[in-house]
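Below are structures written as structure tokens.
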Structure I
Amino acid sequence: METSQSIAELDWIPRPRLLALRRLEIETVEDLLTHFPRRHEDRHEFPEFPREESDIPICLCGEVIKTSLRRFGGWKKIFEATLQEAKPNVLSEPLVCRWFNLHYVQKMIATGQRLVVFGKPRLRGKRICMDHPEFEVIENDEEISIHFRRITPIYPATEGISQRVFRSIIYRLLNEISDAPLPTLAPGDLVDGKRSDAIRAIHFPENWIARDAAREHLVLSEFFAMQMLIASRRSESSIRIGESHCGPGALLDKFLKTLPFELTGAQLKVITEIRRDLAASQAMNRLLQGDVGSGKTVVAIAAILLAIESGFQAAFMAPTQILAEQHYTVLRRWLEPLGVRMALRTAARQEESFLPLVAGDENADVIIGTHALLYEKVSFSNLGLVVIDEQHKFGVAQRARLTAREPAPDVLVMTATPIPRTLTMTVYGDLDVSIIDEMPLNRGKIVTAVRDDSRLGEVLSFLRTQLEAGRQLYVIYPLIDESDKLDVKAAAAEYELWWERLHPSRCELLHGRIPAAEKQEIMERFRRGQSKALISTTVIEVGVDVPNAAVMLIENAERFGLAQLHQLRGRIGRGEHKSYCILLTSDKSKETAAKLAVLERTSNGFEVAEADWDLRGPGDLLGTAQSGLPALKIGNLKTDADLMRRARAAAMSIFDADPRLELPENQRFRRLIVEQQGRTFSNVS
């Protein structure tokens, strides 16, 4: 049996099971073997029923002594199954398992059955309950060696295929391929043992030590494959035909002298790194990371001036129309006095066509735009530098489309979204990294406070005080219009209220559905201080720079992610005044309290990013489709950071010694890279 064989050829898997497996994107034997357990349960002996609640989920076994179905609120139902501990001579309090509006559960559970349940015990009145526990019915002792009296695998599953069925399918498959080789392409000095042994041990380990060893083998192999793809991209980039795009620097010096502030040491260090890259014949591929307000735009302008002084064009890409227009306004103010020719290219969706809104001279020195630069017929006559702002909102494929020309332009990608270090060496592993880790001296301090929305009256008094002191403010909402499905406030619906609350100060409404020209006028009036309060959605998340805007109120703060809240907060504190960010919420959950407390505690974006990762878990923060990397099946980028570093070092050492993988012992790695590229393509499609 080949691991590439379709599971449809396994005649012992019934058609309904095949359909369920395909819903999990399992098409081949390899897919089935690498559908790894999401956890393991020790079912050698179950613990006693708990007498207290716990935040740690536990696995229990008991006999169903009673079931009941209760209706409330018309169509809503609660199904309860009361379990008694299935141990002789043991008297314990029963456990009540509850499922809300899951009609299929009551058809599966009956009095007299034995159940294995997994969940968090909670105290509800005087009863210990588990709400929506995972469960498994013990029908008989058949195949008990697979399901019980062992360390038992629990798989990511779907409707139509139970854990018992999943386990049985994989158990049989492992027996049928017991003699088949399962080669690993990871080098022997990185992983211990055989891949075939690791695959068997991850599904049905004999003990916890064997399970941990198998997992380490498989995680290192997966990380190594990913890092080989990243290293191959880096190698391809380094050998592409490029040329120097660095002028002597007279134009840059002239620009720096016009600035009303001194650059920070971090900005000067990064400009030196970029200048060295621009002067080299190899194409630059550099990531510029810097917290909101750290001065990345000035660094980007420095790179642009060096490129155009050497006779080349520069392109500046932003993820949204409003941000592209703001960059255009800022760069015009700074660069036109220096004789730099500017053009703007954006696009607005009107019916089914994309139409240019503003078009300048295509022979301009700098063309600023959105993704329209990718798809409209912008004829760069001599493109030397591409700057991409907020790179995570673009994708690797989009970046490649703009830069796939010979000779290759230099590329500088920027992000104000702080990225944990382990993510940087994966998502941006093919780029050199520069970090602006120093804030300008003339920035005011930002104080962040969480307030219950019942205290809105106090908040309004504070806002009026700030307006009277001459400051401006933002009020941010998660939605434009009210929703029947969500109990969330909306900007358009609340706008009239703010007129009354803040009178006589002038308010304006800003959101994504307002025509571009009108949006620009609204922002200009706010920037000039003609309007005092901007009632807005997250369209102001990046790029808006109004030094006098020193207060931000975010309604329904629980509806935003930590990174987005930090980005929004970055719109204030851009002048000399002390600034205030107020997070208003009615959500009293522990999760919301923990999330918002992070923003009260720190204004450091990298600390916020790490906390976000801790709270959200190893989820796909930036999206594998955007990053151009295959999704991970077993590795955890956060908890397995040390393994990622080992895998990265192994991949880099191979490419350092043999950049084209021409040595006989490295030929096998070419197939590994092709496989990874195939997995990436299937993710994107």
Structure II
Amino acid sequence: MRCGSHILLSFATLLPACTADAEKKPEPAVAATPTAEPEVKEAAPRISKEQIAKDVKSALDTSVAPCEDFYQYACGGWIAETTLPDDKPRWGRSFSALRENNRAIMHEILEAAAKDPAGDPEKTKLGDFYSTCMDEAALEAARAKPLDPLFAKIAEIQGAEDFMRVSGALNPDGVQPLFGMYAGPDDKNPKLNIAHIYQSGLGLPDRDYYLDKGRAELLAAYEVHVAKMFTLLGESEAAAKATAKDVIKFETTLAKAQMTRVERRDPDRTYNKIDRSGIEAAAPGLFWPVFAEAMGYPDITEINVDSVDYLKAAAKAIAKAKPATLQNYLRWHTLTSNASHLSADFVAENFAFYGKTLRGQKADEARWKRCTSATESAFTHPLGRLYVEKAFAGESKSIALDLINRIEGAFEANLPGLSWMDDTTRERAMAKVKAIHNKIGYPDKWRDYSDLVVTKGDHLGNILASNRFDFAYHASKVGKPVERDEWRAGPPVVNASYSGTRNEMWFPAGILQAPFFDKDFPMAMNFGAIGVVMGHELTHGFDDQGRKYDGDGMLKQWWGDDVIAKFEERTACVEKAYSEKEVEPGLHVDGKLTLGENTADMGGVKQGYQAYKKWAEENGGDAAPHVDGLTNEQLFFVSFAQVWCTVATPEYLRVQVATDPHSPGEFRASVPLMMSPDFAAAFECAEGTPMSPKDRCEVW
């Protein structure tokens, strides 16, 4: 995601394949063409109050005192009864379970569309795309042959200019060597879309995997994997090993020039608007005119680069590389970008490294799951519309909007009590909250996919066609006004986000469901789960990144120097508190990398609780306990913590700590509550107990 954009939970490290920039991708599909509203309906029969209480209590471990270890208290029962599925490196009580449920709903839709599209052109495409993906016999017959036209282009490379020409031609196909690109708002002129270029081009999750001696075994395993993949392409074992060494040597050169993930969290540092002539002057070896023309968009001139130094270094690297090295590098990235869509031997080897070795996942997902996800990715809006019709309760949108308004009201009500803010900054902050644009459930307009052609029997061809369709759609936005009502992802997604340049929050239908939200849930649970999610996203507008964007989404200094200094004192406390947390002996949470998400979690808990208390006051006090043994105030905090009940492999957690700006679930559940006087009061935790430390951090 672009610096200044935040998501509640990163699923990047759950995927079987990864890139060095998994968290920073092109902005996904958005709405474009008006269509009819989906026929939303009431959900299936609601869960009973007795079942709600049973589910909450079954996850508890009441042998542990809540003031000693609240994560174990809230989640211990669930953890003891939960076995990590073989096809997952991580499984969460809320996110993972709901995500699988949503995928099952989409699967039903796709199976029905494949059997009988009922004359609907969109359903016909969905069914054809999905059924072609499921046709394993065709995939086995094709193996990697569909990539031959791309490999033929690569084989013509004789130097740097050829390399950039072929790289430009590969970009629309979904292969982005050296750097990635996407269209999005200009941070200093957020009403206009420009092209953004960000460092990329590595096959491992992060630059440090190439440079950190402590990860030498993983780097060696990656080299073995690359060689095996080239062997599957038909190279001899000796030739494949030589090719793998060549690729990794070139990627290591790129890694040395890349910024760290912490450095890239600073939007002031990654905003380097540079026009086409500026790129040509700074890095002439990139042959930008050749690259842009081959990409199909020679007239793109409005460009931001996250690291000009990286572009310079990349240009030097390709200038020094032999033609064979450039060919090997592009062949590898073309192959690994498409490996999950080839025959079973490629899929298995791809999973063996990225799934099993890197993340500790025992088995790959069933083919229907992978094909459902692939279809969702290719047809975000058509499938999303059908999902909404089937699964999203009609009244949920209005209830969610009321919750958001209450959370925003709690944030505003809290501002006068912040002694570290001056009146001018406080007034601007209130204005920013009032200017936030909220997107709930599903878009008002649905994107038109009529130009995306699906060919039965050619799965990889369909994937490439989808990539080109999306690339053209987004590239066409460069230089045009930002559409405020665009949706950048689909309704079934179990996530939420805040964008600084758009000053918007996004809560899709996929997350506005149990266990996060249900109209029949006790409101203490709704506020503790989805309410805190909303507060989390709102706080992102005022974390160490989001605070740099004003109410119009412009990157500018709108706080006074004294206020910034006081804010940074408080965030330094947060950084230290999380950096002290050990994931395993010797492996600590990176407090700098996770600072924004941790600040948002703390703010979300505070605003969610205050909004709940105000709601309870307005509704007669909400006095009767909904779950035996818990006051409703305690239920709020239990509901929050149970969102983060998680089991995961050690390998997954190591990748998460190295690459993910989100802390592991255990610490997302516990540390914000340690910092909350409201929590300590609700559970009567004495000062000095583990969950009620004498010194607390508070930002918002």
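Where a number appears in this text, it was derived from the coordinates with a stated rule and is not lab data. Bear in mind the structure is a predicted one, so any value in this text is a computation, not a measurement. Cβ atoms are built from the backbone, for glycine too; each structure is taken alone.
The figures follow:
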{"quantity": "Answer label among I, II for the case where helix-only ellipticity at 222 nm (-39500 (n - 2.57) for each DSSP H run of 4 or more, over all residues; to 500), calculated from the coordinates, equals -15500", "calculated": "II"}
{"quantity": "Ranking I, II by volume of the Cα convex hull per residue in Å³, the structure that comes out highest", "calculated": "I"}
{"quantity": "Identity of the structure behind 24 (criterion: relative contact order in percent (Cα under 8 Å, 6 or more apart), calculated), options I, II", "calculated": "II"}
{"quantity": "Winner on distance in nm of label points 7 Å out along Cα→Cβ at positions 204 and 532 once structures I, II are ranked, highest first", "calculated": "I"}
{"quantity": "Identity of the structure behind 5.3 (criterion: distance in nm of label points 7 Å out along Cα→Cβ at positions 220 and 452, calculated), options I, II", "calculated": "I"}
